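Read the figures in this text as sums done on the coordinates, not as results from a lab. Since the structure is predicted, the reported quantities are computational estimates derived from the model, not experimental observations. Cβ atoms are built from the backbone, for glycine too; each structure is taken alone.
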Structure I
Amino acid sequence: MTKKDQKPQEKLEVQLAKDLEEKSKIIADYENTLKRLQADFENYVKRVDKEKLDYMKFAAAKILAKLVHIVDDLDRALQVLEKTENKEIKAGIHMVHKQFHKMLEEEGVKEMTCMGKKVDPYCHEIIEMKEHESPEGTIIEVAQKGYHVHDKILRTAKVKVSKGKPQEKK
């Protein structure tokens, strides 16, 4: 091979090397784009699955809220029945009451514990403020129970709250 032949061949090799480098960069860009799209799609699938689970958890919340009112009625019926002598009726109401509580528990419904705690405006509805020995803002009576379902509030509790110790009259 002569020097004349080498120069065009060297130019060709340099050009091929440049082309190869450009194509490698394009391939790397495509690979990165593909990886990002794949990650975005995986995140999308995870988000949709989570939304489905959340929807399923809270789809029954409306019905559960209505059932909570029935449980309240059963609580009141049990209080009245304590004064009666009819053991069969008491036993029947107790069984129904127990089944309702079990069903609500299975669905993730939990009763709020309020007595003696500080008022939380997101969980409690204040229906009355009274002078009381407890510190101001402390719940002293629960008029209607509140409930959570899967860490969300199903129904706020209606409570009576202390507004502090009674003032002495001078």
Structure II
Amino acid sequence: MDENKEVVEQNEDSSIVETLKKQSDEYLKGWQTERANLLNYQRDESERISKMLTLNERNIILEILSIVDNFDLTIKNLPNDDNEYLKGINIIYDQLNSFLNKHNCISFNSLNQEFDPNLHDAVETINDEEKENNIVVEEMQKGYKLNDIVLRPAKVIINQKINK
């Protein structure tokens, strides 16, 4: 009778061990799934924040570019006197350009370059037989790249030869 009692107790013990093992495996699986979910969430949230910061930086720089454009026009239309006000304007202009350069926002040269619709926005065309076809003859507004991606295309006048 003692033997039967021992066998029953062993069966009960092994049943309890199996139940606890299954329960332990379920908890482990659940923990691993939640850990993976947390890591995925952290990665997705980091990407979202990074994109948001990049977009905010882009928008701020675009607003600053309108100020720089006003300085360009002002400097272009002022006389070349040795005026203290003019020196002050140039200092502020240089500071704005320095700020843009620190943030990898660089203007690109368009004058006498071949027209590229990825870099240029043609606002006008002229017909000059002495100049090459599809060449930028005047830059109305500078173009800028942010981290080597066109932030704002240059507004240009291009030469378009008309075949007669």
- Query: Given a computed value of 16.9, 58 for Rg and Dmax of the Cα atoms in Å, for residues 42-105 alone, which structure among I, II does it belong to?
  - Reply: II
- Note on the structure: Taking FRET efficiency 1/(1 + (r/R0)^6) of positions 122 and 146 (r between Cβ atoms, R0 = 25 Å, to 0.05) for each of I, II, the highest value is that of structure I
